[in-house]
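Any read-out appearing in this document is the output of simple, stated calculations on the displayed coordinates, not a laboratory observation. Bear in mind the structure is a predicted one, so any value in this text is a computation, not a measurement.
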Structure I
Amino acid sequence: MIVTYSIYIVDDEQSVREGLAMSLEEDYQVKAFSTGEETIDAVKTNPPDLILLDIGLPGMNGIEVLKKIKGICPDVLVIMITAYEDINTVVSAMKLGAYDYIMKPLQMEGLEATIRNALETIRLRKEIQFLQEKYLTENFPCFIGESNAIQDVMELVGMVAKSPNTPILILGETGTGKELIARAIHLKSPNFKGPLVTVNCAAIPRDLIESELFGYEKGAFSGAKESGKKGLIEEAVNGTLFLDEVGDLSLEAQAKLLRFLEEGEFYRIGGIKKLNVKTRVVSATNKDLDSLMEEGLFRKDLYFRLGVVKVQVPSLNKRQDCIIPLSKHFLFEFSRKFNKKFTGISLKAKDALKSHNWTGNVRELKNIIERGVLTSKGPELTIEDLGIEAVGRSPASEQIGVKTKFPPIPRGGIDIRSVQESLEKYYIEEALKMTGGNETKAAKLLKINHHTFRYHRKRLRTK
């Protein structure tokens, strides 16, 4: 990615304008102005990346010009030029959002270093914009990723979102971005003009979830509002109802939700009038629904209705190529939030981020970057700022507790399918031994669902 930068020089002294332009135009796109009024007009039509702004301008002075520029385009970086160090003026400029200030007579070596530091901030911003333009389409939430795994997910989302009523079940570990996927489905669907109503099923007490979802009529129960209450399903009419942590629904609420999914109708609690509404139901969970169904805690018929289409969101550990782009995005986001001047991430910090075991997934990564930006000065995010160590990833065999050294390929070649089947069979048998023959727990250990585990066990004829 080739990044070019534009710089405006604003000074009433012709010799200063020409001298700076000659020194900088080899590396940057440079325009020069003698007044603040000209500069403001230019910023309105074509804002630059950086402005070198003299404080002592005739007419509208540099502080007034700075204020106007920041009102038009807050992201433009401004370095103030001053003939004398007036602390009050400098403080005023910094409060208004100036990046830095330099003194006359100008020393080009120092000025160029200041410009380079400032433009590093712009470089990071342009890199993020490039990533967003490349991987996100109009109206998509910010879901950045370069790995094939997440690109496959987003391609599937783009296809299934086109149907306005098909229920979609999003599966994935905590912190993988299931709510972002739900928002993407809503915004890419024909229902995007309608509301997106989000319900955290785990956060609502079980005895209240039915009234929250389906509403109630006047006097339906003790403590009910006199006017009754609309349910969230009604609130989401012609839009999308997102049921987060759907695995926490009570069996009673599950039965009522199933009826709504099958027939598009329901009754408010205490009501006798049948209500019909159209809304897309998107649900998500990090729980093992197969295990819950075996234990009788989740209805199989509801599972199949909710999961007409299933979207499996990969963990961050399976999306290695996403880690650094996401880290840069969060670095830029929190640099702006905390008014810090971070320009990038050190190589050691990148290594640590790539080798870390992300049990909390994208949410954990975001929290680590936020803490690093908040507690350190920059301009580069270091491994010390992150508070994690760079460690090599262990092979899968060592992670499960089996220390196996893989043999070299023999001269005559190797039957890779046979090796793969042997390896699968070995790990399935080991997982069953470790879990006392419990298929559900063995499947969890191998990070696959119960049905997939059973299929492979039968196919490979394991014990």
Structure II
Amino acid sequence: MSRTTTDQLRGQVRGEVITPDADGYDRARGVYNAMFDRRPAVIVRPVNVGDVMAAVGYARTNELDLAVRGGSHSVPGFGTCDDGVVIDLSAMRGVRVDPRARTARADGGATWGDLNAATHAFGLATTGGIISTTGVGGLTLGGGIGYLARRYGLSCDNLLAADVVTADGRFVTASAREYEDLYWALRGGGGNYGVVVSMEFALHRVATVYGGPMLFELDAAHDLLDFYRQFVKAAPEQFGGFPAFQIAPPLPFVPEDRVGEPFAMFVPCWSGPVEEGEQALKPLRDVAPTVAEHVGPMPYPALNAAFDPLLPPGLRHYWKANFVKDLTDDAIAAHLEHGPELPALQSTMHIYPINGACHRVASDETAFAYRDAEFATVIAGMWPDAADDEKGIAWVRDYYAATAPLSEEGGYVNFMAGDDQDRVRANYGANHDRLVEVKRRYDPDNLFHLNQNIAP
């Protein structure tokens, strides 16, 4: 197979083709997690599907590593590589809403902020994540856990169709009607199967929600976690949100003399009738008084973006995660021991609920296998200074070592670190072998291997 030169690639692509000698190369190669400082041989910023096809072909024929970057939030830095090709989809961020059909089609580089802004104009939404700068594609391909998951399922449960450029350069549309095996694998199988250039989602009537962050004294953390594990099993599905540990940031609603202290936190999201929100949160309020809170009616996109200022690009990230069927007394004790020892303002631990509507999808209906888990836990170490790497990583690993034996073997692929490749089989459980079969069909040479890789 003849190789393609960079000049030939430029002749095939309408978007930017950025090489190390170009102005702006250093800016273009940067990713969200500042732990990764890599130097790709070429960065392609497609503006259309043809550009993506050309970039995939260039990587394949030149036998180069290929990284695909959507929102750039990959904690293991999978959106970049040394000496290879990066397909940066950030110039493809369009969102088109069909309010009558209650669907939206988002381009491969769209963020949840982009999608939420477009759908909110019609009083509609679908399950997104917790940070609005996260890419729609990356979150959905890994499953998609967020505030609306208990009511409307995971992001991947709302995925109706996906346009994909496969490893051999073909353009296909995967849905329940065509390329059904690929459609199944994309809903939780990560970026293993191609470049997803657009996605179509089912939307739901969600405009204003009732919620926001609530900070509790640390001595209320046990009661808060004990309440949560029991309440969320039978709570109305309109109730979303999660408990956490968080150092209080310097925000107007936080007492000035408490800024910088660790707290137990809960971030509720009531997506039912707004007038019922205060009553819906009463059981939570009855657990303990709050030290500070910013709770009330707000547009859903505002809640989805509430933590964006705390987590800008350029922080250093190291995460660990597990699915949990039961938040046992021993598990709560482990959280109480390690959670308050947060190493930095940005670091946190969240326990997301994934029951309700998530449980109404069979474990083999999509690639997301842990449909019997109640919770998805993430220990998210985040800090700004490289000098704190050892301290931050140690906190995450110690916390994980204490909670992993009390959890399921697998975890949510979107929360996995770069050193979690040995967990891929466990993360997919009984679905792993079927995912391998689909991988062999669409990417037998493992061109798309910079991910939580399902090897063919």
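General observations
- Identity of the structure behind 21.4, 69 (criterion: Rg and Dmax of the Cα atoms in Å, calculated), options I, II: II
- Answer label among I, II for the case where helix-only ellipticity at 222 nm (-39500 (n - 2.57) for each DSSP H run of 4 or more, over all residues; to 500), calculated from the coordinates, equals -14000: I
- Which of I, II yields -0.58, -1.26, -1.25 [log10 I(q)/I(0) by the Debye sum over Cα atoms at q = 0.12, 0.23, 0.27 Å⁻¹, for residues 271-350 alone, calculated]: II
- Structures I, II were compared on relative contact order in percent (Cα under 8 Å, 6 or more apart), and the highest value belongs to II.
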